[in-house]
Structure P
Amino acid sequence: MSRIGRMPIAIPAGVTVDIAENNKVTVKGPKGTLERVLPSGMMIKKEGEEIIVSRPNDLKKMKSLHGLTRTLINNMVVGVTQGYEKVLEVNGVGYRAAKQGKTLTLSLGYSHPVIMEDPEGVESVLEGQNKIIVKGIDKEKVGQYAAEIREKRRPEPYKGKGIKYADEVIRRKVGKTGKK
């Protein structure tokens, strides 16, 4: 039995969860509204202040969808109550970020500035010139946008220049040594 799938999801105060046909789940909370169509084989029931996800049978596909469905609903509940954020750091001489309206401009040592537009439902905030905080209520969109920003200049192992997550550890390498 899926250990994660079995756990009930507590609905905090101020959050409403609606389950429509075809397992369309809508979660409304203080930070906004999220909706998602979940796998139709799963049985999603609201019992009091809890949501319980159960599977119809023990087929391998159903087993794998069980924990996933429960986690997706839980991420929606956490998103509308607390929200999600990812912190990125820009390291390197002359590397910096600037924000104007919904446009994020990155100077990353290329011959041109890299311009990125904040997607719907996701917001990027700058702290200084080298710290980017990506915030939003949808965990998937926040992670995706943060990954797209990081992809513009990945951290390299010799000097550690590039864009990295704040909690990421870069494995450093020793450079060349000259002959004697």
Structure Q
Amino acid sequence: MDYKKLIREVPDFPKPGILFYDITTLLKDAQAFRAIQEEMCHRYRDQRISKVIGIESRGFILGSTLAYQLGAGFVPMRKPGKLPANTFEVKYNLEYGSNSLAVHRDAVAMGERVLIVDDLLATGGTAAAAVYLTRQLGAEIVGLVVLVELLGLKGRDKLEDCPVHSMITYA
């Protein structure tokens, strides 16, 4: 299946000069959504993953269904102020600004095998922050899986010792 045909490209969003890859057009296609989830699950089925960490917000969509298929727990990694208990937080840079991520301190037990999931890997700021927070929890990171990777922005270069798998790539 050619997933790229199902992704809408929106120029100048969220600001001028940014080309936004809108995955909602892929997600609304039942056959494509099922196929992409099955491909992700197949790749990690035998990896003994105990938790899937989904990065806010589209990582929640992909990560929660993947956790269900893998028989793993799901952990939301959110913007600060959205989680009610004690958290670890980190600030990071984006291609068009900065942001922060937070995760509950008790979300993952020491040594648990986790998979991090997000919709997009661009400059790598969000992914690097998620890897950092996951390591703060003491987890063993099996990998990071993203729906879309923008190869030209070299985001995976910021992810030391973290295997990255992209379902769809753009140059």
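Observations on the structure shown:
- For distance in nm of label points 7 Å out along Cα→Cβ at positions 91 and 131, the highest value in the series P, Q is held by structure Q.
- When distance in nm of label points 7 Å out along Cα→Cβ at positions 51 and 67 is computed across structures P, Q, the figure 0.9 traces back to Q.
- With Cα Rg over 2.2 N^0.38 Å, for residues 99-162 alone derived as 1.14, matching label from P, Q: P
- Label whose coordinates, when semi-axes √(5λ) of the Cα gyration tensor in Å is calculated, return 40, 21, 13 (choices P, Q): P
- Comparison across structures P, Q (criterion: mean count of other Cβ atoms within 10 Å over residues 75-82) gives the highest value for P.
Any read-out appearing in this document is the output of simple, stated calculations on the displayed coordinates, not a laboratory observation. None of the values given here were measured: they were computed from a predicted structure. Cβ atoms are built from the backbone, for glycine too; each structure is taken alone.
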